[in-house]
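Below are structures written as structure tokens.
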Structure 1
Amino acid sequence: MTAELRTERRDATLLLTISDPSARNALSPQVYAAGVEALNVAEADAAVRAVVLRGDGAHFCAGGHLGRLSANRQQGREAQQRAIGMFHQFIGALRSFPKPVIAAVEGAAAGGGFSLALACDLIVAAEDARFSLAYGRVGLSPDGGGSWHLARALPRALALELLWLGEALTARELQSRGLVNRVTDSGQALTEALRVAQQLGACAPNAVASAKELLNEAGSNSLDQQLDAERDHFLDNLFHDNGAEGLQAFFDKRSPRFR
């Protein structure tokens, strides 16, 4: 069976499910293409305020399908180059998507599955979830932006240890290092991720998008460039209808009704 990406609406949240439980939801080109399409549609739909990404069944995602990688190796370099290009388009779409994306992780998030979780804005993980970048064990190197995200989140020595040795870390260990936002009981990651998505859905979507864009750009901006960007976003949001609503709700001592 080849993994597919199922889509489902939960109120204002779009739920994306990678589905191939027999292979621990190992990735496929079909998942990449469907993911990019689903995010493009959700970006244009004002009724969608957040996205939750999860795996079907007991695991989040085992990363690349080793059988498919072996077949691509037989077909030649171009076959795998196309596949990894599609994967990286999906990673880029998650990073640039203007609405919150939350990974709900149960079980294993390995290899490209860990990279996929890191590309999301927030990670909610079950207590027994395990994260690893075990590329070295099969003679490979990371993809999906795993090295990029770890280099920005962890000390160099720890990032290299993860990339070289591929030893699994628990959700609590990653939470202590700032990579996992919330840890739940086993089986409750999706419930908590949907709850967080609902909270984010009550925020002004333009302000949420601004915060994500500013943070994405901060790493490559100088301080002066970032201050200019913050000024421009602040003015845009202050003079947006949601800015007026937020201020009025504060004065009225009521919850705002953003659109």
Structure 2
Amino acid sequence: MEFTESVINQYLADFLLPLFRISALIMSMVGLGARTIPMPIKLFLSIVITAAVMPAIPPTRVENLLSLGTALLIAEQTIIGIMLGFITILVVNTFTLAGQIIAMQTGLGFASLVDPASGMNVPAVGQFFLILSTLLFWAMDGHLAYLQFVVASFDTIPIPATEVFSSVKFKEIVEWGSWMFTTALSLAIAPITAMLLINFSFGIMTRAAPQLNIFAIGFPITMTAGLIIMWLTMGNFYTHFELQWQRAIDFSCYLLNCGMK
């Protein structure tokens, strides 16, 4: 077997271009892309997965690695991988947003924690919802589903594609982000309504007995009622997560033009 320059160039192209798509997914996906996971581990996982799926990937048909066209192909593969990982972030952040809404309405927003994934201060309720949604993501094999998506994408969006960046539907991704706010509000609507009734009753008490210090008795009652309402409505969490997860799967199938479910 002769290892000519064209053979080595083709082998490198068949390995490096899929590596950029797979590594972009791993770096941006929920769980695997967290800051707490060291970068060498992410890179090693990307190389191992690429080497495992490389025999099943069609040839890349790239003649010269050191060219402007190859640089554009690398950018395209990176965007496709980030696009898939970004969908998983939207799914998990849906419930973080719902927790923040509930925390602000119940007075529990004063208790905040540092999110290790983003490094920002978030309410404890939002952090709790974030941990719960991440555990559900792992329990439902979300990471395996999206690794399967990225492998299947090499058949539906080959390297190179017919037109550079033509297969990435940027507008649809932005529009699908509206589901994050819709689902978060639908999950938080029951606690918000209950807290509205409690605050309304406090207003009636203040009018009926002005001598009562509503701030002294209302604040602890509001927080206690908020915790009780969260406990009573926690059963809706899995239902909303399952619906949002199915929307994410369907939308990922639409983006990649595949029929996976």
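As an exercise: log10 I(q)/I(0) by the Debye sum over Cα atoms at q = 0.09, 0.11, 0.15, 0.17 Å⁻¹, calculated from one structure in 1, 2, equals -0.52, -0.69, -1.05, -1.24. Which structure is it?
Traced to structure 2.
Of the structures 1, 2, report the one carrying the highest value of distance in nm of label points 7 Å out along Cα→Cβ at positions 61 and 221.
Largest one: structure 2.
For which of the structures 1, 2 does the calculation of FRET efficiency 1/(1 + (r/R0)^6) of positions 13 and 205 (r between Cβ atoms, R0 = 41 Å, to 0.05) return 1.00?
Derived from the structure labelled 1.
Any idea which of 1, 2 comes out highest on relative contact order in percent (Cα under 8 Å, 6 or more apart)?
2
Match the computed value -16000 of helix-only ellipticity at 222 nm (-39500 (n - 2.57) for each DSSP H run of 4 or more, over all residues; to 500) to one of the structures 1, 2, and report its label.
1
Read-outs: derived from the displayed coordinates by stated rules, not from any lab. Here the structure is a predicted model, which is why all the values come from computation and not from measurement. Cβ atoms are built from the backbone, for glycine too; each structure is taken alone.
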